[in-house]
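*Asks:* Just below sit the structures, each encoded as structure tokens.
Every number in this text was worked out from the coordinates using simple rules, so none of it is lab data. Nothing here was measured: the structure is a model prediction, and the numbers come from that model. Cβ atoms are built from the backbone, for glycine too; each structure is taken alone.
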Structure 1
Amino acid sequence: MFAGLELACAELVPVQLPPPQDGESMTRYALRVAAGLGLRPEDWLGGASFGSLVAGEIARCRPVRGVVLIGGALSAASFVRPLRWSATVARTLPLQHLHQLLARPDTLRFIFGPLPASQMRLLRDMLIATPRALLREGARLALSYMPATRVLCPVYAIHGERDRLMHPPPVVNCHIVPAAGHALAQTHQNEVREFLRGLVCN
């Protein structure tokens, strides 16, 4: 997802999120993810989509320099209502059917909008490679995530103007990318890279 966003001034370390455990809370899940990162107070933490919620929860529990939301959110309140309804229905499907539903071309077009065939194939491959438990339990955590505490560090956000899954998060000076959808880390790499450079390299 983050290929092509390398910065000359800092190392970008992608993280493969593990599947949440049955009944695990967002706080326990985020702390489990954080335990493997070796975070330092001077580190930046970022995420896209579900990963942005995890990053925000980590920053509620651990000191970091700042959090960057790339097409992300700080709580379930940012999800569009049709997504909340459809995700609730999807959680009742057997896991193999849920995977098949999400990988359908029409589902991908609904979620991400019209994209070149190469980017659509990449998104489909990523969804197919996502562990089924991460889809199911991740949806449970995301849809119920309404934290009562504030993030302990500055929060910055870049968001697609045509994001069909999430409204822009309530972040001061949230940067809106015209014509970008939910996958702006892939579709608008130049804009995202320049946004990150302006934060991290200054």
Structure 2
Amino acid sequence: MNKYLLKAEKHLGAFLLRCLDLTIRKTHYGEFPTEPVVFMLWHRDQIPLVIMNRNKKIGALVSQSKDGELIAGPISKLGFIPIRGSSTRGGSKALRDLVSHLKSNSIAISPDGPQGPIYSIKDGMLITAYLAKRPIVPVAIDVSWEWTFNSWDKFRFPKPFCRVRQMFGMKFYIENKEDIPLMKEKIKEEMDRMYESIRFK
């Protein structure tokens, strides 16, 4: 996609998300952290998270793929700071950028991206939190009415006039690298508990 189409997509995408935002009924569980943290969300929940947390200068790890480019543009217009890279491309630079951003603002990472498997937690997020000495805060999101894509992550897109629930979980501090395997289990348990709590029946 050439630069003119990308520029148009950036503005149009942001405009459509703002319009969608006006129709959504939102419920928040828990307070937005006052200190910089590592927000953890599943890859499929990226669009609802953007809608629920606009203009908070959250650094968002976005892949360097073409799909990532389509995401980076609109979210930058909605108050997020795209940080390009993943575990497969641009990982070292992305890690440095994430740690640097955490000095003053929070970041958001989907540890099961960019290729899955869905609902898995890779080490990169925990290493970032360990190096930055910032806690990980799981974020659970559910949507009452949505389109679900036929993709590995079952990517979700809220429909107009839906309800969205968002819950912030407890903080997890990574004190030692040796703690990473156990902390991954505890964080996954917390995410499962949160989704069970806020899920639309």
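*Asks:* To which of 1, 2 does the computed value 1.9 (distance in nm of label points 7 Å out along Cα→Cβ at positions 45 and 189) belong?
*Replies:* Numbers: 1: 2.7; 2: 1.9.
Only structure 2 yields this read-out.
*Asks:* Determine which structure produced the value 36, 33, 17 for Cα extents along the principal axes in Å, for residues 125-180 alone, calculated from the coordinates; the candidates are 1, 2.
*Replies:* Details: 1: 36, 33, 17; 2: 43, 23, 15.
Structure of origin is 1.
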